[in-house]
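Where a number appears in this text, it was derived from the coordinates with a stated rule and is not lab data. Remember, it's a predicted structure, so these values are computed and weren't measured experimentally. Cβ atoms are built from the backbone, for glycine too; each structure is taken alone.
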Structure I
Amino acid sequence: MTKPVRIIGIDPGLRRCGWGIIEAVDNRLRFVACGTLTPPADGALSVRLAALAAGLSELLDLHGPDEAAVEETFVNAGVRSALTLGQARGVVLVMPALRGLPVAEYAANLVKKSVVGTGHASKEQIGVMVRTLLPSASFKGADAADALAIAICHAHHRVSARRMGVLA
């Protein structure tokens, strides 16, 4: 039997950062935990980013994932929002990397296509499919469901990503 691989999926955000952890053995998936980090909404950006980093550090310590997967964010908002989200995304990428974890990135359309079957799936469709694929999953809100979907996508693509040199 193959050893389980623990994967953390992260849906980056500075207001709400979704996270979900699964274990994958071959093509079988098992729900571990999920939730949403909510750094303070006001205050200096540096303090908010530090809160996000501390929250992720605590999750990584608590759940000990083997690999991380992060959604590549697409922002339709203004330049300022995109820059702020980019800084939060940097924190999300660096925290697992500092622990030596391989970190893969997936486009939102690939995550949706891998989990739902179409790259333009709605948040509701993602939630339904995550519950179907992980029947024991208990999540409140789209951020945690999206993070679990990112972890599921990674579970499906990790072997080919490693072969292509995208995942260390």
Structure II
Amino acid sequence: MKIAADFSKRVVVHSEKLEWVASPIAGVHRRPLDRVGDEVARATSIVRYAPGSEFSPHVHTGGEEFLVLDGVFQDEHGDYPVGSYIRNPPQSKHKPGSQGGCVIFVKLWQFQPQDRQHVCLHTKKMQGVTHPQFNNVSVISLYKDNFEEVSLLHFKPNADM
């Protein structure tokens, strides 16, 4: 399966207009934003967990990172409320779910194979800095290495891009 798979082209996606697609796990649905592959894929998705839903334990061979958008995401490592940014490197494993339901933004399989850096941040407790080039845009740095830089950008009304 390929969805917005040509990363050399700019794509604008209005995620709220996309249909929810059932995953192989009951109560877990996705809105795919990009995807290269079938169930195990390089993918970016909005994922919705119904209350009480959970995946079975699994290894993220290519790594995963996610931002909690609504509710509380949970696994055996902790509870992650809205604003939590989690970076699980390749070979990490967990049993994800949500007792009360949640929505997350998740990216899979974009890590360098040798990467082993785990990150857990609570972005609601972090202060952004003013973007050096654009008015009314603030930046929260989440992760940076020699291959990638991950940031959360907040656009105020009338942001000058």
Structure III
Amino acid sequence: MTIEQPPTTWGRTRFGTGRTPAMAIAVPLGILIGIAGGLLAVVFGVAGAQPLVGFLSFAAFLTFPGIAVVFAVVVDRETLKGATQHPDDSVESGWYDRATSGTFHDIIVVLGVTSLVLAFIPRDFQVDLKLVLPAVLALCFVSTGIRYLLLRRKG
């Protein structure tokens, strides 16, 4: 016999008995993620000239995103107060799906045309992938954003 518990502001875990608050797991694991990120920064030399300051900076800036990711993984949506029961059935979710689907086709066309143009450019022309790949990513963001806004405007 299970006892039905009311939803809470921060929710509970979706595994085990389901009585453990999600933040009781997310906070310690998020802190560990921050510490691990700080250690990795020191080990790989990204922390800078002062390893202690670099470690503390990386650990501090990675802790809260770590907590958020762990929380999102362990929380049971049904135990959250005010959570939408089926978020994938919303109108906004449909707009997003249609926008990203259109963006995929945009990227195929743009990359195809770009490949065709680059095939006829002389061999001494160099393209730096450090610039091209972020440009493709920016194109994805812009295309999805514009498509989403247009679909939202249409209703």
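Matching task: -23000 is the computed value of helix-only ellipticity at 222 nm (-39500 (n - 2.57) for each DSSP H run of 4 or more, over all residues; to 500). Pick the structure from I, II, III. Before the final figure, lay out the partial values.
Details: I: -16000; II: 0; III: -23000.
Traced to structure III.
Which structure, out of I, II, III, was distance in nm of label points 7 Å out along Cα→Cβ at positions 32 and 72 derived from, given a value of 2.0? Going label by label, the one that fits is III.
Work out the source of 23 here, i.e. which of I, II, III gives that when relative contact order in percent (Cα under 8 Å, 6 or more apart) is computed. Working shown, then result.
Details: I: 30; II: 18; III: 23.
Value 23 for relative contact order in percent (Cα under 8 Å, 6 or more apart) corresponds to III out of I, II, III.
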